[in-house]
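> Some structures to go through are shown next.
Every read-out reported here was derived from the displayed coordinates using simple, explicitly stated rules and does not represent laboratory data. Note that the coordinates shown come from a computational prediction; the quantities given were computed from them, not determined experimentally. Cβ atoms are built from the backbone, for glycine too; each structure is taken alone.
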Structure I
Amino acid sequence: MAIDETGTRARVRDGRGDRDDERARRREAAERSERIRKFFIHAGLIVFGLVMLYPLLWMVASSFKPTDAIFRDPGLWPGADFTGGNYPEGWTSLEFPFHHYIINSVIVVGASVVGNLIGCSMAAYAFARLEFFGKKLFFAVMLMTIMLPVHVVIVPQYILFSNLGWINTFLPLIVPKLLATDGFFIFLMVQFIRGLPRDLDEAARIDGCGHVRIFWRIIMPLSLPALATTAIFTFIWTWNDFFAQLIFLTSPDMYTVPVALRTFVDSTTQTSWGPLLAMSVVALGPVFGFFLAGQRYLVRGIATTGIK
């Protein structure tokens, strides 16, 4: 009897060992399959990223080539044609030095960012926290403006600003931002403010705070991610805006960077592609810098406003 029990225990242990080995082999096979899957996913993402980055890399590489070699040799390595003369030439070849146009863009972009932060945040607070007649209707109209192309309103805007004497000034590019005309940013902040507890408002109201103090002391500090998202998008969109700036700015001394870059392209003479690409690389610097500086706020702001 003792021998039978010992043999039974040995067979049970052997069976358990076989099952453990089988589970271990399955686990190793699953892990191997997961590693292979991740490898192909990462390889595909790397290839896709290189494809997306190729135009940017080509522009940077071509900015170090002479104009006659840019399209003759479309590779990414300048080789024997390497030259750094496109940068000083592009900086000084226009009517004004290129830093003049950068300063104009900084003025327009800086004022636009401040205007959107103030105007859109105040409008968003009104929609999110105040109760007034026609609130839902006005909010719906505001959302519909997001779907309205800028080309539809540019003619009446031009007539209005022309009658005000604002053409060839920065006012048509800045003043509308102070009036909360960007419905996307209003909607972004409304969604964020609605996610803030109303108990904070009630506690501040008990302490004697009105809407102004609640807005500046409670809502604005807590809305930093949404404000940073608004600032980043406003900076990028305004810095790269070509259409509105081309319409409202008519003299070279008022040109911003996008309009100044357009002057390198001449339909009647040879286009200076080398200086154009060099100054395009310079123009991308502030955009990359501003985006990298506020990237974590951008991700947090998008993730906390319900916009996926």
Structure II
Amino acid sequence: MRFIRTYAPVVTGLLLYACTSTPMASTATTAPSNPLPAFDLEGHRGARGLMPENTVPAMLKALELGVTTLEMDAHISKDGQVLLSHDPYLNPEHELLPSGEAIPEEEGKNYVLYQMNYADIRKFDVGSKPYSRFPEQQLQKAYKPLLSELIDTVQAYLQAHQQPQVFYNIETKSKPAGDGTYHPAPEEFVEKLMQVLQEKEILPYVIIQSFDARTLQVLHRKYPQVKTALLVENLKGLNKNLRTLGFTPTIYSPNFKLVRPQLVEHVHSKGMKIIPWTVNDLEKMRQLKEMGVDGLISDYPNLFQQL
């Protein structure tokens, strides 16, 4: 399906989109681009503060709460499947063995996703163990889904509930030290990710984000029409980070603690949007919006309703 947006004012000030069923080009070279929401409300890892992170229930909860973008993390399995996960291994802090038993702390990094076939990864329960950092999480049995499955589920949900089309902000979880151990090299990582996105025909509604400039550089070279976001947590400053990247991305996405009015102005002067992460305090959200940021990423998308 091709999703064409039409805009209409609503009480919350958000933008609504309308869907049509006209065919959409499936190749990267012909896929049209769509403008981002005027103010982008992103559910971090779906709705990590409320549901198990990077799971189908977390993404559906975020949709229920009215986000305009679903933020998620991508990894690659041993058999080349693209799946959702933040960590490159099964995390003992909030994930369980297929038997339901705890993963021994010392064995956590033994379960490396890139060294496991997806069928085996899927057996682990990533939603039933209480997560001390997020006591409000609604616990339920869950698994790490394939990106393709997640997209199918989201698109079906939007259609069934007559909700506006959302964007997918997908992080490539990679860094140079992890090549060949925790993930494939950038070229292969990007190709496997893009294969899924092209098959699902959602490229106009995709943002690829990363701390790893290498994957963004591959995207910019091979798929220049795909939106990109540079994630930043260093103190090098805007100009140096952009020089390292080598091009101007669609979005500059710093840790919210780095945002100042001068940075917002500077980012806008270069034609980018600025969307900070991960903001979980309502008052801070309001302050950042006052500064002129173009969106927010939060573990608690329920707070967006109070903005």
Structure III
Amino acid sequence: MDLSYDLLRTFIAVAETRNFTRAGELVNRTQSAVSQQIKRLEGELCQELFARDARSVHLTPYGEAFVPHARRLIRAHEETVAALSTPDVAGVVRLGAPDDYAAFFLPGILERFASVCPLVQVEMRCCESSAALLTALDNGKLDLVIRTNVTPTVAGQTIAQEPIVWAASASHCTHEINPLPLAVFAEGCEYRAWGTQALEDIGRAYRIAYTSPSIMGIQAAITAGLAVAPIGLHSLPPGGRLLGEDDGFPQLPSVTVSLHRRTDNGGEAVDRLASYVIEAFREKRLDQPSQCNAA
């Protein structure tokens, strides 16, 4: 069985785009070459990976199951090549990220980065708003910043979209209390501003019952049935439930997640960490609750 890196890259490109032509653009091959590579891979595996018709391409059940294995093989290959080609990269990379994304994404990102650049020190700033992190980036105090905003920005690279939702305890009736107790991040947080403005727009009375700079504090208030909170969908805690218009809660905006970097690039270590951030957000879906958080 010859599961070559090129075959696996082409497979993932088709799996992500559901289109042979667009996949070819990603891997710099013609449509016919992509088709031949997929047939070769299916031959090696003795399984069909895609179901094709005149209008669309879909993963078969076997193809769906093979996606995470293919990603792991690609990752192992790229990390091995990177580790051998950058053995002496050292220095410091400074990364800023909102607390809720840091808790969800950074463990995997840092693990991968350490395997390739073990001599690089990573400094993290996580318990600050997106606006504060961008200011630090502009002042030369950070190299990379993950931020959220309602609309895409020219300066940053869009890496994900996520709905902001109303979250409450599934075993309490906190959402029926008047005035509504809210758990929110500190003043200046966009989620807080969107949530309170949405309630004011419909004339719903509320009070700020809990504030925290950390997503863990917000999740604790939700789980205990002490407050309702506007949070990113992926942060829904175990035992939590989503509140919608049927519950009397207005829809909140979705946010654009973008990656910003220092204007003078920052060197190879910054490039490597940025690539792992982008890949992590691409692999984990933000349009559904985290598997580890879902009740």
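> Using mean count of other Cβ atoms within 10 Å over residues 207-214, single out the structure from I, II, III with the greatest value.
II
> If helix-only ellipticity at 222 nm (-39500 (n - 2.57) for each DSSP H run of 4 or more, over all residues; to 500) is computed to be -23500, which of I, II, III is the source?
It traces back to I.
> A follow-up question, please. Of the structures I, II, III, report the one carrying the highest value of volume of the Cα convex hull per residue in Å³.
I
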